[in-house]
Structure 1
Amino acid sequence: MDRKAFDCHCCKESLFGQKYTVREDNPYCVKCFENIFANKCEGCKNPIECDSKDLSYKDSHWHEACFKCVKCTCSLVEKPFAAKDELLLCIDCYSNEYSAKCFNCKSTIMPGSRKIEYKGCNWHETCFVCQGCQHPLGAKSFVPKHSSLYCISCYEKEFAQQCAACKKAITRDGISYQEQTFHSGCFLCTGCKKKLSGDKFTSKDDSPYCMDCFSNLFAQKCTTCAKPIAGQGGGQYISFEDCQWHSDCFVCSKCTTSLVGQKFLSQHSQIFCTECGQDI
């Protein structure tokens with residue numbers, strides 16, 4: 001072998017009997033190789049020697065002994081770690097410094113653990129539970145109340161008003177009547193049982209009635225046409241002794257002249273104008 005062919009490619013010193021390394025088919029003495037090609041350790045800032053293990057992460061390099069947590073200085077070799085602002089931390093230090101705390105148990109939510117976020121707060125998945133039954137809420141519907149969370153079932157049992165008709169919880173579209181609450185679909189006319197929500201109604205003995213049922217059941221009947229006189233709606237009527245008439249029905253029984261505001265005579269529940277009354 002040509003002795004010159006086995007000289008250091010950089011300093012030209014002979015490599016016979018010396019440690020050397022090869023890069024791109026060219027031999028280098030250890031000193032030249034480290035000066036030219038060795039990576040700089042992020043920990044101690046010294047070159048990583050040829051006979052040292054080079055640990056790398058995101059284009060950065062460390063000696064094996066320098067690859068450690070910047071906070072507690074424990075070795076990170078073959079251990080899980082996290083990076084923050086290009087600094088390496090063990091999982092415990094990273095969690096204590098930067099991980100979210102569970103709103104319920106106040107413990108750290110470890111990286112990689114499932115967590116639930118709600119209104120700027122974080123929970124372990126197992127801590128995000130109903131205050132009533134303690135069952136996990138997960139993706140279920142829930143209702144917040146007094147800084148606590150409740151599943152729909154527990155909320156209805158604890159806080160929702162009960163319908164006076166069906167006795168079930170009222171969660172929406174409630175109606176208040178006589179200091180009681182009803183579902184809108186349960187608030188019915190006592191007579192015909194039709195829904196009263198959105199319609200005019202009146203009451204009799206604290207029971208609600210639609211206007212038609214109230215008129216048919218309780219309103220005075222016109223002596224002439226025998227139909228109800230709906231005084232509740234503002235309708236005008238005329239009363240004389242024990243008889244009542246619609247204004248339009250208050251006419252002479254013989255000539256049908258309107259007697260509203262006129263003198264009249266009566267006989268056996270019939271009324272007559274003064275002219276027709278002369279013939280009675």
Structure 2
Amino acid sequence: MPENSSGWPDRVSISSALTAATVLLARAGVASARGDAELIAAAVLKIPRGRLALSSGFNHIDLDRFDELVSRRAAREPLQYLTGSAPFRYLELAVGPGVFVPRPETELLAGAGIDALRAGGGGLLIDLCSGSGAIALSAAHEVPVARVVAVERSAASLSWLRRNARRRAEAGDRPIEVVAGDVTDPQLLAGLSGQADVVLCNPPYVPAGTPVPPEVAGHDPDDAVFGGPDGLVVIRPVIRLAATLLRPGGVFGIEHDDSHAAAVAGLIAADARFTKVTSHRDLADRHRYVTADRAG
């Protein structure tokens with residue numbers, strides 16, 4: 001292999017670098033070792049993953065960066081923190097330390113809310129516990145006539161939310177409204193009481209003390225993951241808040257732990273302001289979110 005004056009090879013083949021990285025990641029217990037290695041390589045080279053085979057290879061600076069990121073992934077740092085982005089429905093969102101990484105299963109909750117918005121010709125959607133803004137920004141992107149309000153309490157998450165909101169507005173989407181607030185505050189968004197067409201929430205819902213994957217422990221913010229001793233500490237006040245914000249006939253949707261389908265459905269059904277309480281499963285056939293209509 002040709003070398004430059006520093007003694008470094010001019011190029012290291014993508015294939016050999018990916019093979020070595022895949023072995024390292026697999027030994028570290030990363031289930032999607034090859035895929036993660038390819039996504040890291042694509043991020044380093046700033047090219048789509050599908051064009052890796054056409055690349056001329058890594059120069060020594062890019063290879064150093066690739067090796068660094070692979071080592072961090074082997075230490076189980078979330079892939080999305082390393083690449084700087086997370087896919088969600090039709091968007092790529094900026095993510096990093098301090099914000100919860102959006103998960104594919106939440107796309108189903110977002111889709112339910114977006115379908116409800118479309119059915120009503122638009123309207124107002126409120127996204128509680130917005131985090132990176134995945135749900136709110138997807139709604140604004142897919143239903144341009146809708147008004148979207150995103151609520152987040154964490155200062156670190158708000159920084160990522162505002163960054164994503166600014167990027168999507170610059171890309172031509174209708175700007176969303178970002179509100180710094182606590183969803184357990186019954187006076188939150190008091191000026192919008194009875195006006196929301198859709199209220200969605202992906203709250204912290206894992207019961208405290210539950211073992212979580214290494215990518216979650218120490219990386220995703222604890223206050224975005226754990227929902228108190230029973231996992232329902234945030235869900236209870238969110239149900240009451242949603243009932244206050246929604247207009248009659250409006251739609252509520254909330255994600256929950258896969259062991260909480262009956263509990264969450266029961267809490268919503270116990271509030272006489274809701275009707276048509278329905279539990280939904282995710283792509284892995286696990287109970288994942290509940291929807292309900294605001295009674296009229």
Structure 3
Amino acid sequence: MLTLLEIIKRTTEFFDKRGVESARLNAELLVGHALGLKRMQLYIQFERPLTEAELEKIRPLVKRRGSREPLQYILGETEFAGLKLKVDRRALIPRPETELLVELISQKLPAPPATILDLGTGSGAIALALAKQYPEAAVTAVDKSEDALALAKENAELAGFTARVNFLVSDWFSAVPASERFQLIVSNPPYLSDDETLATQPEVKDFEPHAALSAGKNSAADLEKIIREAKPRLSEGGLLACETGLAQHAQLKELAEASGYARIESLRDLTGRDRYLFAFI
């Protein structure tokens with residue numbers, strides 16, 4: 001019988017051959033998930049032989065990760081801004097860059113916003129993180145994908161925010177009442193081109209929803225639309241906060257300036273590159 005440590009080592013070697021990044025960490029997380037054990041619990045049981053029933057739980061998960069399915073989809077959840085979110089192929093996996101966007105909003109807003117609009121909510125990560133951060137705010141979260149909205153609603157229920165977040169099927173502003181004004185509009189829209197999407201890692205291009213990644217031939221198309229249409233939807237002193245692609249950031253900043261926003265700020269991501277565009281009115 002193979003021990004727990006031997007299985008982890010064999011899984012790590014298998015992942016290495018398949019090009020999986022952080023192979024040992026992935027192996028420990030998947031084996032632990034299959035056995036219902038936290039990583040620290042694994043360490044104190046390394047020499048324990050595994051039963052055939054336990055191996056049967058591990059094998060299909062290892063096979064899925066070996067095919068480069070994202071770890072988060074296999075585990076079925078991820079952490080984001082202090083929330084545990086359900087994740088699956090209906091929406092993108094929330095990234096650390098987007099978590100930083102939420103942190104930067106709290107630093108830049110002079111006062112808690114009373115009304116928030118999240119454009120392209122996906123799993124609901126941004127909307128729910130802001131609902132947690134601003135408990136008095138009325139939050140509206142929109143997405144054109146009904147599947148993504150269904151996932152976001154499930155996450156709202158898990159977080160206990162069902163009554164506080166309004167979900168709406170909308171292609172950006174299309175279904176948002178023209179009379180509504182928001183103190184904060186936030187978006188992490190698609191900002192890759194079709195070609196750029198095809199060049200991403202298998203975990204991204206083969207498993208995450210293409211429509212949530214690519215804006216088409218023009219990678220900046222969705223961001224350009226949001227920047228142009230957000231200004232009349234903002235109340236006085238309001239903020240538009242967007243995550244952008246690196247190559248398009250400068251042109252989007254110019255567009256925001258030409259659109260008549262009172263103040264524009266470029267903020268850097270965890271690697272020190274311009275990633276976030278903040279436009280105030």
Who wins on distance in nm of label points 7 Å out along Cα→Cβ at positions 62 and 206 among 1, 2, 3, i.e. which is largest?
1
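Please compute distance in nm of label points 7 Å out along Cα→Cβ at positions 22 and 270 for structures 1, 2, 3 and give me the label with the greatest value.
On the way: 1: 14.0; 2: 5.2; 3: 0.8.
The maximum falls on structure 1.
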When distance in nm of label points 7 Å out along Cα→Cβ at positions 46 and 134 is computed for each of 1, 2, 3, which one produces 4.9?
3
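Bear in mind that the values in this text are calculations on the coordinates, not laboratory data. Since the structure is predicted, the reported quantities are computational estimates derived from the model, not experimental observations. Cβ atoms are built from the backbone, for glycine too; each structure is taken alone.
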